[in-house]
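Please treat every number below as a calculation from the coordinates, not as lab data. Because the structure is predicted, anything quoted here is derived from the model rather than measured. Cβ atoms are built from the backbone, for glycine too; each structure is taken alone.
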Structure P
Amino acid sequence: MIRPLIFAGTTEGRQTAVFFNDNKIESDVYTATEYGVQVLPEMEYIKTHAGRLTYDDVNNLIKSRKHENIIIIDATHPYAAQISENLYKSAENNNVDYYRLLRPSTYTGGGILFESIEKAAEYLKTTSGNILLATGSKELAKYKEIGDMTRLFPRVLPDEHVIKKILDLGYPLKNIICMQGPFSTEMNTAVLKHINGKYLVTKDTGKTGGFDEKLEAAKLAEAELIIIGRPEEQSKGYTFEELKNIIKEKYL
């Protein structure tokens, strides 16, 4: 029997864990934070682990568990490029099957697309008006380039460690919006109107990440949508349905 090591950080990651649990396959789920573990349902056949892993951590983990007939399921966020690279290289080096679970893009146009947060910040520095930052907490330091921190309204997960980190960066406490997504069009629109937002910054998070709702909300609130482009994937990826079929045909 296989022993899947699922590196999660998305809705698809949770779905994958539930799939293996439903098939009574003992698996391990690795998340970057304790919060990532908390949002998982309780599952009999799933063991959870929290904590960010370096390349050496990942390589040593895979090497130490090869005898368990492991397979690697990379269900990390589309923008978590470093961990995906670490997983891909470590699996290849150790001759372990690796599967990249992709979140399909739904972006077909609209707004302004930038290749990086740095490029978006350069543009926003030349503008005026409040900005809703809906790109997560990990890279909020990069927006300080914009200058006036009172313009910046980061929307992040309700985690005390995240809030402390944001405050340490110099963001005003009253500007921090703590909510668990994804969000409806109505909620996004209400938040933009509440903060008098002129710009909404998002990543191309796909359907399950609520991208379409953010696009529509920006239109309704008459805010400009700023999209941070996806990093290039190193390997072929699969949708959740494709991955399930592969697992059933090859391993079950």
Structure Q
Amino acid sequence: MPWDPALYNKFKKERFAPFVDLQKLINVKDGLKVIDLGCGTGELSRMLADSLPDSQLLGIDSSDEMLLESKNYEGSNVNFRKQKIEDAILEDASWDLVFSYSALQWVDHHRVLIPKLIQRVSKGGQLVMQMPSNHEHFTHVTIKELANTYPYNIALDGWARDTPVLSIEEYTTMLYDGGGQSITVFEKIYPHVLEDANALADWTSGTALVPYLERLPKEMHDAFIEKYKEGLKRQYNMSPVFYPFNRILMAATF
């Protein structure tokens, strides 16, 4: 199942809210060379570039579907290309601002990843990142539990996605050990009010469910989603539904 920009953008207002907080952590300077790791549709990349005078920004993403929309946001100072984050950080290139918004949670082995990201920051540059840390919420735990039941556990061969997201203490230590200065790391809960349990399912269908549906045979998709919705409705049998969403925001200069 490919990433679906329309489904992802259904909750654009809620998903974009932390971007404002992350922008406040950026040291704005003229002429920054910027890479946006996991740029998605490119809309936030465009907003980021517009907030940085005379900047040059490259956005990368591994999803053809997301990048198809990025053409709407290209310009003389903003370009996009298809590339995995894991491959980009291995290149011998440095950036004044290494930026990532809601993407690094999809990259494994953060104890290896973060030091490699630091190596891509030019002297005097900055690393600024945000990622969800909501993996212990009922909406996510229920997906893993369902994947471990028959027949899905057979189809998935026992696979379930373990989050690579670490504690804020570990991220802070890695930034310090990598030579970081002016370190800011914090976790914030963004309160969302959604219509009902179906809206919760729509939210996770655009993100957390995607890796499971990619691996399950298509003929199992509808049943898996329906079972998941049933679990959500038992837990959230009210309207509206309050959905507290944890996110980690961090920045450091090097």
Structure R
Amino acid sequence: MLNVLVVYTKNDKAIDIVKNSLRKKNIKFKCIERSGLKKTIFRNKNLIIAVGGDGTFLRASHFIKDELLLGVNSNPDRKEGFFMSSCKNDFDKKFEIFLKNKFYIEKLTRIKSKINKKEVCIALNEVFIGNKVPYKTSHYKLFFNHKTEEQKSSGVLVGTGSGSNAWLKSAGVKPFSSSKKFYFIVREPYTGKLTKPLLTQGFIGNNKFLKIKSEMDNGIVAVDSNKEYKFKKDSVIEIALSKNPLNVIKFK
């Protein structure tokens, strides 16, 4: 039996199209605006429908463990909708196909992070580590492949195959597809008399992790350009592959 949670963006009228379609099919559902999401709302739900753009999709994904996720692009003319399998114009038709089990599940790799041994929300695209003020230098120690390096830069991006089509791609990373590795790149590394960084990018395999120690008073960790955490001096983040991929509904 389907128990559906619909996540939507405030003032997005496409939510009415989805609600009317679900009512017509006698599907039990609950709607929640994405700013009000919390773990308890996802209990006993087996299908999550994200209505909006990729930001709404990413926000919903942070609360999902193994539930199915279906993305609905609420405005295809203005929203990229990279993760979306349907849009407001074809949702009714696509949901009929879903109910007939004529779909497949794409498992998207995610990465998990711990700040000072405390877990933060899981990332589908990327994790950014750097100074909260973008025009100020990010200062940290990076630990990779049994080597340690003190660096100054515009921050560090750590991302998945999905993320390699987003911010990582804009940072110069060639898109890749793999469930067994993720990638990091140091943005605009500073080279001077005292600083000559060598650990500036690379793949990180399964069962391995990237470690960064903050040397900043005003550092942050941003997950999927959505959730932000403080990353003060001497704080340590460890990033590794998650064992829980995101189960995304796709249609042939």
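Here semi-axes √(5λ) of the Cα gyration tensor in Å, for residues 28-115 alone has been calculated and equals 20, 16, 10, so which of P, Q, R was it run on?
Attributed to the structure labelled Q.
By the measure mean count of other Cβ atoms within 10 Å over residues 132-139, tell me the structure among P, Q, R with the highest figure.
Top value of mean count of other Cβ atoms within 10 Å over residues 132-139, among P, Q, R, belongs to structure P.
Among the shown structures P, Q, R, from which was the value 15.0 of mean count of other Cβ atoms within 10 Å over residues 52-59 calculated?
Here the read-out was taken from P.
On distance in nm of label points 7 Å out along Cα→Cβ at positions 92 and 244, which of the structures labelled P, Q, R is highest?
Numbers: P: 3.0; Q: 4.9; R: 3.6.
Of structures P, Q, R, the maximum of distance in nm of label points 7 Å out along Cα→Cβ at positions 92 and 244 occurs in Q.
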